[in-house]
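These notes open a run of structures that come right after.
Bear in mind that the values in this text are calculations on the coordinates, not laboratory data. None of the values given here were measured: they were computed from a predicted structure. Cβ atoms are built from the backbone, for glycine too; each structure is taken alone.
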Structure 1
Amino acid sequence: MRVSSANRNLAGHIYQPQTGNPMLMPSRLIACLALSGVLALFVGTGLHPMHADPNHAHAAFAEYAADRHWVASHLLQLLGVALMAAALLLLAQRLHGSRAEPLARLAAMTTTAGLALAGALQAVDGIALKAMVDALATAPAGEHAALFHATFAVRQIEIGLASISCLLFGVSVCLYSGALWQAPQRPAWLPLLGLASGLPTAAAGAAMAYDGFSERVMLINMPANLLLLAWMLGLAWHAWHRPPAGV
């Protein structure tokens, strides 16, 4: 059977034409990961108890001890962060070979570091702190004070991890926004929304280092988190509907 040279690759084997656009797969994978991450984080956060002031340790610890979904909610939060980080790492890979590559590499580094800290944060907050508040809730009166201080120490480790994790993810989103600004065929609102979410997220992380989970910090952090989720949804929408090479 004769086969034209156009249908042979350099090794002499028959080339089978691909159906569809091969660039769709990575872009739509980015979209699926980003959307799944937002949903998992949203559900996990929705299961998290939020009635007590997190900066008032006695009330917060009592609420945490009474919560039956504590570990599950934090594992869902970690899953959401991991899925979103995977989407961002794939985005950085898509930007290789373009003029956005240097910023994309830096963004991937900060995303990886942020994900590692997010895992440590959920280990402390979702598992260790829960064990401590459960023990505190059932401790005899003579052991209560010492156990409270031990639990409070675990809380301070949580605050430190949350602060640096928040700071790293904020910087990461700002770097991705700079990279997207240099990328071809992207809407102007996507990097701008990224900056609008990344800057306050990083600011919340820095403020948390000084004030912990204070009301002032929460006033910065909660809107920043919502903007960050909105940016991830925007990235998912763009990657699904307009998957150009490089983005």
Structure 2
Amino acid sequence: MIQVIICEQQKEQRQRVENFIKKYIFIEDLPISSIFSCSDPQIALDYIKNSADKIGIYFLGINLNHEISGIKLAQEIRKYDARGKIIFITQHLEFAFQTLKSRLEVLDFIEKENSITFKNRVLDSLTIAYERIIQGKKEEQQFFQYEEEDLVKIVPLDEIVYFETSSKPHKLLIHLFNSTKEVYGSLKAIQQDSAPDFYRSHRSFLLNPKHIQAIKKEERVIEMSNGNNCFISIRALNQLKHSRLFDIDKFNG
């Protein structure tokens, strides 16, 4: 799962960043599990230690009015989250060279004073961080594992056309090109843990983008490679038109 953590000592600035990110996550319907925001780096670090199973996107101030600076906090974060993405929000761009020496792999430095581009820089950094985390997960997780009777079975994600909620409680249907399997699980958990690059077109469907053949906007359905049509909600369709994460123009219909 992916989480966002904001640590910035200026309350107004911290709330601005938090509001930008919350609205963007809602509009894009990103599978980000939580947003944690505070001014105290020790509190932030304690939270990170207790959520070590999650990958973080970190927006950090550098001067935190604490014995733990933003750079020191980033160094500590790396002990618990080597795959997380770090973005500094600061007036002190001169510290950029210090982070290079510390080998922190910082994604971006965003200058506080530049109010014209500030929001766009925050959201661009969030998008890039999310996409890189998803890409890393894709490279690590090429298979989906499920139980069938007493057997544990593994299927390549590329062979899954889409997941669909079953009429039976707590069960899902896995649609392959020529067959369907019924398993226990939830779409939300699968998207977060096993198939982060799949597309949630509807509360009942989680689609493999590689198997999308056409988006039929008038009918509000998506045609898949196995010939099946899956619903797309009005909200999801509207999100596609403005999404930075999905290229709707490459599909016909």
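A few remarks follow.
- Looking across 1, 2, the calculation of volume of the Cα convex hull per residue in Å³, for residues 111-166 alone that yields 141 traces back to 2.
- Source structure (of 1, 2) for helix-only ellipticity at 222 nm (-39500 (n - 2.57) for each DSSP H run of 4 or more, over all residues; to 500), computed value -10500: 2
- Which of 1, 2 yields 21.2 [mean count of other Cβ atoms within 10 Å over residues 79-86, calculated]: 1
- Parent structure of the calculated result 13, given that relative contact order in percent (Cα under 8 Å, 6 or more apart) is the read-out and 1, 2 the choices: 2
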